[in-house]
Structure I
């Protein structure tokens, strides 16, 4: 689904978890998959919706912004980007499913100011959208949730064929990739699963700048109730010891690894 002017549900300043340095993260509304652990369920629908805030008051989630207004907002913090090696991150939802004309023009305008741009993506979007934005992007925070397509479909309601194809495409085109592995205890945190992922990466000659291990958390659990939806966040965080086993294995395989990111 594409909207000429997408809805945005948050513009978060001073973000330190969405790429290098201090960043402004723009959260675009609407996502083609349904991760059962999703901590931002208000990001899933492409349309506005009503959500109770923490005081129980109804609020409309999702606003439309002109490109000029967004550029002005992000430019106001340029000094912090310059000092910290940060910039702007396009996130979601899934930003790459929105109108490529809007997203590419926004990226072009921000890049023209000398501001770094990162794109946080699940990979389920038209390949042509990645091709169009590549010249303006300094890196992709690319979620590879499951290397096994059946598991991917079970826990996100979509297979991962497009995810793999787009990941390989970005790598082949020279895009910088920060590969993000979201780990769920007893589901995809076993070393055997990580070995399968590494095998696929190497077989396909993917160049990865960094691997971020993102342990599951349930910080957004209350949002489901405030949206009037059934909560699907019913997983467990991997043990710290298991995270370090995975970290050590990936480092031995030659990858730069970071827990969190």
Structure II
């Protein structure tokens, strides 16, 4: 069994190097938007780094690494494409402008402190299942819970992939300008992409939880769900959608916020 402290420290160093290099590149471009793709890709790098540090000679290590790598490449690649297609994220543009106007910070300092330095420890925390889940040599093979977790994670990848594909198609059609997507998976949850993310990381935790160190990685998926539902995920998206699309409020009233569920019937029109 590899020393846990050493493993986590090495992985923290890997994350630090990745983020410093990305920060320097984004500073040169005056656009920190690619950090969103680094959030996913960095977890894949950590999973692979852990695999090689632990020897990678068990079924559990291989499953954790492969699933995480596929998820990371899929989501990271999608976010990179979205950045190239849509341009800088308006959130970061406003954040940098506010930092300069109100605090007098230069671009490099503001982007590092407010974006990159914040996300580094959070990435390390969320991907604890693929770190701690690879520490122990035994049990080497997956049990029932591990297979259930692997299935849940694969389901999550497929679910969020379909959701993102449906959203891209919807936005590419000019006829949908100003409209709210309420078809496909978006009919059953307002955030199918976030729900898919949660399934991936709870599934990876189940795979890891068949080992003693992996049990303690539960803080990773708990924090991820908190982030998606209470902090930078749903609240940010829904606040923006309410301001931009009047029909979104009706969509909120009839559609489950997170867990997929059949929509409520449309409200009848009030009699004059």
Identify the structure, out of I, II, from whose coordinates helix-only ellipticity at 222 nm (-39500 (n - 2.57) for each DSSP H run of 4 or more, over all residues; to 500) was calculated to give -21500. II
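Once mean count of other Cβ atoms within 10 Å over residues 59-66 is calculated for every structure in I, II, which label goes with the largest value?
II
Here Rg and Dmax of the Cα atoms in Å, for residues 51-130 alone has been calculated and equals 14.8, 43, so which of I, II was it run on? Show your work: numbers first, answer last.
On the way: I: 14.8, 43; II: 17.6, 53.
Source structure: I.
Only the coordinates and a few stated rules stand behind these numbers; no lab work does. Just so it is clear, the model here is predicted, and its values are computed rather than measured. Cβ atoms are built from the backbone, for glycine too; each structure is taken alone.
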